[in-house]
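What follows is calculated from the coordinates using simple rules that are stated; it is not laboratory data. Just so we're clear, the structure is a prediction, and the values are computed from it rather than from any experiment. Cβ atoms are built from the backbone, for glycine too; each structure is taken alone.
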Structure P
Amino acid sequence: MTTTTADIATTDWRAQPRRRLSRRVAPALFLAPALLMFLVYVIAPIFASMRISLYDWDGVGKMTFVGLGNYRELLGDDAFYTSLKNNVLWLVLYMLAVPAGLAVALYLNQSVRGIRLVKSLFFFPFVISQVVVGVVFGWFYDPQFGILHSIGKLLGVATPAVLADERYVTYGIIAAGLWPQTAYCMILYLTGLNNVSPDQVEAARIDGAKGLRMLRHVVLPQLGPATFIAVVVTVIGALRSFDLVSTMTHGGPYGSSRVLAFYMYEEALSEYGYRMGYGAAIAVVLFAIMMVYISIFVVRMIRQDRGKR
């Protein structure tokens with residue numbers, strides 16, 4: 001039996017709706033497992049924390065509904081304000097990792113002999129554990145045999161006991177956190193620099209652009225996605241800072257280096273607390289700060305993108 005052109009056209013016409021359906025369904029099926037995991041392990045715990053924050057609960061016994069009682073208690077909690085102030089300080093100073101990572105990436109984005117070894121040395125802080133970073137910087141700041149003490153002694157300058165001084169302890173911990181965070185931002189920018197259009201760079205050179213003008217008007221606009229990821233990850237890293245505080249000072253001296261994540265742990269899970277509701281209230285406040293900060297940056301990026309169009 002001979003198949004005519006009309007039969008083939010009829011078959012293709014009938015198959016078109018199925019193809020359209022498969023094109024719509026296939027992406028959803030591929031995304032479904034990841035979305036399910038995201039809903040179960042991210043979205044659901046967020047709402048569960050909001051619910052628990054309305055109760056007085058030790059994690060085992062009966063839950064007693066207190067409404068906004070935990071939040072009202074936060075308003076009069078000096079330790080909470082200390083933690084909040086330190087988190088704001090973390091947010092401000094931790095953002096230095098973004099321009100520092102860009103500067104290092106620009107330096108490493110060249111084809112010279114031995115540059116791969118140098119890249120691996122800059123990349124090394126990112127692959128080691130935050131606990132190891134905390135221990136290393138604890139040795140660095142040691143007032144008796146630390147490197148900082150040795151440098152000060154060599155220069156004839158008295159160096160403070162950074163981790164034992166309320167005035168310097170938070171700055172010392174942030175400096176330790178900036179080391180691996182700068183390495184992470186560097187990796188993001190190195191990836192972004194590989195995608196910078198060489199044609200635009202060459203055209204800008206012909207027009208006489210170089211140095212900072214080239215960076216500002218040609219390179220940085222193409223690094224927008226990398227900058228967005230770097231800022232978001234850095235903000236999240238600053239707000240969830242727990243490992244370094246726990247490793248280096250355990251919140252001391254006298255609670256002066258506490259951050260919200262560590263204070264939440266102290267109240268909810270340590271031997272000092274087991275107040276799950278109060279800890280959940282701290283977590284909700286931390287989540288709200290994170291969402292506000294990231295939302296402002298996202299809105300700003302969207303407006304800039306629309307302005308370019």
Structure Q
Amino acid sequence: MNTQATNNKNDSKTKFSSGHRTCAGCPAPLIVRTVLKAIEDPVIVSAATGCLEVTTTIYPQTSWNVPFIHSAFENVSATISGIEAAYKNLKQRPQLMQNKNFKLSKSMKFVAFGGDGGTYDIGLQSLSGALERGHDFLYICYNNEGYMNTGGQRSGATTQGASTSTTPSGSKSFGKIQVKKNLLEIVEAHGIAYLAQASTFNLMDLEKKVKKAMTFKGPKFINVLSPCPTVWKFPPNLLRQINLLAVDTLFWPIYEIENGVYNINYRPKEKVPVEEFLKLQKRFRHLFKDEDKTVINQIQNHIDEQWQKLQTRAENTNK
């Protein structure tokens with residue numbers, strides 16, 4: 001039988017307790033706490049294999065004070081879909097509902113957590129299927145731009161130019177060659193009612209988005225930036241600054257799409273050059289050599305193009 005990871009009495013009142021084994025400065029627990037706090041109804045959680053799962057469910061302990069199911073890298077969306085479908089089926093069976101020994105909440109919510117590896121890449125087909133079928137659940141991608149649980153390999157979410165264990169920088173390469181995947185455009189193509197991008201830079205914004213998401217029936221999706229001190233290679237005390245620079249450089253724009261209408265939630269007072277964000281992370285330090293500085297320009301140009309596209313869509317859909 002699993003036991004709580006801590007004996008802190010206050011944790012019994014929360015849906016996610018302290019005492020987990022995440023690295024110092026990891027924002028993933030902040031994301032989980034914020035998401036679950038925003039959901040007032042009983043909730044069932046499924047999490048894909050990844051940093052979050054392995055650091056919060058080390059047998060025989062668990063940090064989860066809600067029903068929790070661990071899924072493989074590739075199938076958390078299928079798992080949460082099955083749970084949601086079973087719940088709907090049980091609610092339609094009055095003989096069970098009248099049984100005093102059978103307790104089923106009349107209002108249950110379903111949340112899936114996955115890292116970018118299990119969302120952008122390995123689990124994309126499972127996510128796409130669940131979105132297309134229209135299951136009523138919220139998917140949270142805690143995006144740390146790589147496979148941090150298995151050695152820091154690149155993922156489809158890794159920024160161009162990053163040095164990773166599978167795209168190391170050196171005399172033959174400047175790091176990852178490809179531009180990162182625009183997952184929100186892929187998710188939006190499924191025609192779901194609500195999707196958003198958020199960051200631990202502003203937890204109140206994340207909480208507000210979760211609350212709004214839960215007012216919609218069907219699938220919902222929120223992509224949350226989760227900087228990784230261990231593999232991005234920055235001191236944990238710089239997490240707040242990294243988060244702030246991510247949004248002020250527009251490396252990570254904060255916005256939402258509600259029934260096809262784009263809304264930009266944060267516009268920096270003064271746009272900061274992306275190199276200010278990159279230079280705090282050792283995974284990009286090679287880009288500041290003369291022979292690789294053109295890559296920084298490519299990253300900046302891509303950010304500028306994506307920001308212009310986002311602003312245009314916000315203007316066009318709010319007419």
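Compute distance in nm of label points 7 Å out along Cα→Cβ at positions 152 and 240 for each of P, Q and report the one that scores greatest.
Checked P, Q; max of distance in nm of label points 7 Å out along Cα→Cβ at positions 152 and 240 sits with P.
If helix-only ellipticity at 222 nm (-39500 (n - 2.57) for each DSSP H run of 4 or more, over all residues; to 500) is calculated from each of P, Q, which structure is the one that comes out at -9500?
Q
When Rg/Rh (Cα atoms, Kirkwood Rh), for residues 24-167 alone is compared over structures P, Q, which one is greatest?
If we compare Rg/Rh (Cα atoms, Kirkwood Rh), for residues 24-167 alone over P, Q, the biggest value is for P.
Where is relative contact order in percent (Cα under 8 Å, 6 or more apart) largest, in which of P, Q?
Evaluating relative contact order in percent (Cα under 8 Å, 6 or more apart) on every structure, the highest lands on P.
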